[in-house]
Structure 1
Amino acid sequence: MALTKDNIINEVYLKLGLKKNHAREVVEQLLEIMKRTLASGEDLLISGFGKFVVKEKRARRGRNPQTREDLQLRARRVVVFKTSGILRKKINSS
């Protein structure tokens, strides 16, 4: 089962005792800050969790697997996540 935004809002609501609307607003604002940071090309570091890194991918040749037609994939930016050592240990000790 995946953790959804609604699940996160419910956790904030229950653990912090905030009103449901306020918990939703807090989570939405946090996600908005994260999106804005990554969109500007900056890395996002959350201590004890990991680092979101924006990487530049250059243009490259590709192929349509159905038609086997060659195509040119454009240059783009992607987000890569690297876990912190603390989170990596926690995942592997379970």
Structure 2
Amino acid sequence: MPFEHVNASTLTATSILFQVDKNARPLTPVNIYNGHSASIFIGDSTITTSGATIGRTIATATSQIFYVNPNDIIYAISAAASAAGAIVITYSA
């Protein structure tokens, strides 16, 4: 299987960061690196940057690994200005 990467963007409003391919293996590891100047938050379509629906925080210049299933959708929101192409997603296709 080839190693893939995607440069993604996130906004100050909740948006889709990445949708897992329908043919992906169950529990595929996906690494999300935050190259943005502000923290980003990862979660479902209801995430926010604070409060009861805060997503999983990825601080600037750090990464997290998430295990995903086919057709999973990863949502993100930025704590500050939009991050055009600053989020790097790597996975094995």
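Readers should treat all values here as calculations from the given coordinates under stated rules, not as data from a laboratory. None of the values given here were measured: they were computed from a predicted structure. Cβ atoms are built from the backbone, for glycine too; each structure is taken alone.
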Practice prompt. Supply the structure label, taken from 1, 2, corresponding to semi-axes √(5λ) of the Cα gyration tensor in Å, for residues 19-66 alone with the calculated value 32, 16, 11.
Written response: 1
Worksheet, complete the sentence: Re FRET efficiency 1/(1 + (r/R0)^6) of positions 11 and 75 (r between Cβ atoms, R0 = 30 Å, to 0.05): value 0.20 computed from one entry in 1, 2; matching entry is structure 1
Fill in: For mean projected area of the Cα convex hull in nm² computed as 5.3, the structure of 1, 2 it came from
2
Worksheet item: When distance in nm of label points 7 Å out along Cα→Cβ at positions 3 and 51 is calculated for each of the structures 1, 2, which structure yields the highest value?
Response: 2
Practice prompt. Assuming 0 is helix-only ellipticity at 222 nm (-39500 (n - 2.57) for each DSSP H run of 4 or more, over all residues; to 500) as calculated from a single structure, say which of 1, 2 it is.
Written response: 2
Practice prompt. Could you figure out which one of 1, 2 the value 50 for relative contact order in percent (Cα under 8 Å, 6 or more apart) was computed from?
Written response: 2
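Assuming 2.9 is distance in nm of label points 7 Å out along Cα→Cβ at positions 35 and 59 as calculated from a single structure, say which of 1, 2 it is.
On the way: 1: 2.9; 2: 2.1.
That value comes from structure 1.
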